[in-house]
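Coordinate-derived values only; no laboratory data. None of these values were measured; they are calculated from a predicted model. Cβ atoms are built from the backbone, for glycine too; each structure is taken alone.
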Structure P
Amino acid sequence: MSKILIIDDDPQVCELISVMLNFEKHAVEIAYNAADALKLYKSHHHDLIITDILMPGKDGIDTICELMELNRDVPIIAMSGGRRALSSDFNLNSAKLVGAKVMLKKPFTDIQLRQAVKQAMA
């Protein structure tokens, strides 16, 4: 069982991912913004982090950079559905450049999520 931190400003996305991961017997914590995520990570040192890229306030790219400063070895899955001016591919490529290990394009299936978790933890 792994401790996984989910970071996304959309509560429905967090809940969906949490249910999928709990089914796989992972312990899950949720943060709806970068500031809360960084506090949680500093106190609990999760085995895996799953973060959205486009969030209000501090975005996922900045969050990944800060997490990498705390622990370069923590695997990170970046996820994005894109927005009008920014495609999900652009967002995910940017996340990879700053340290994300696995990219996950929204929307995704439970099978894709499980594969991403397995790949990130390998």
Structure Q
Amino acid sequence: MTAYTFRKEEKLCSRKIIDEVFLSGSSFLCYPLKIVWKYESFTTEFPAQVVFSVPKRLFKRAHDRNLLKRQLREVYRYLKHDLYQLLELNNKKIAFMIVYIAKDKLEFSQIQSAMVKVIARLKKNVVLQ
């Protein structure tokens, strides 16, 4: 049975790595999400580290930003296992950032369908490279 958790070690906290991802990483768009990613070598047991972002420019109130980040984390938590298996098979580690770019708060189901597309696209990129 798979444990659907999101541990601290899976969260990308290193300012240095976040800057590298933004400066030299690849990106793609699956509305309402923008993904910026890069292969990295970090020392955690998890093959991926992720950070979630909701711009203050689009959502002025903190409770709106927190709600959207909570929903993004929840969806990622359930869908990450396929990506993890593929990364471990290819012996790669990835750091990426998920940015919510829609101007409105969307339904949870819309965020979930976008995250499914994001995970599929990341898996495709891992296989191709």
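Determine which structure produced the value 20.1 for mean count of other Cβ atoms within 10 Å over residues 50-57, calculated from the coordinates; the candidates are P, Q. It must be structure P, since only it matches. In this comparison of P, Q, the computed figure 48 for percent of Cα pairs over 17 Å apart, for residues 34-105 alone is attributed to Q. Of the structures labelled P, Q, one was used to calculate relative contact order in percent (Cα under 8 Å, 6 or more apart), giving 22. Name it. Traced to structure P.
Quick check: 15.0 is what I get for Kirkwood radius over Cα pairs in Å, calculated from one of P, Q. Which structure matches? This value belongs to structure Q.
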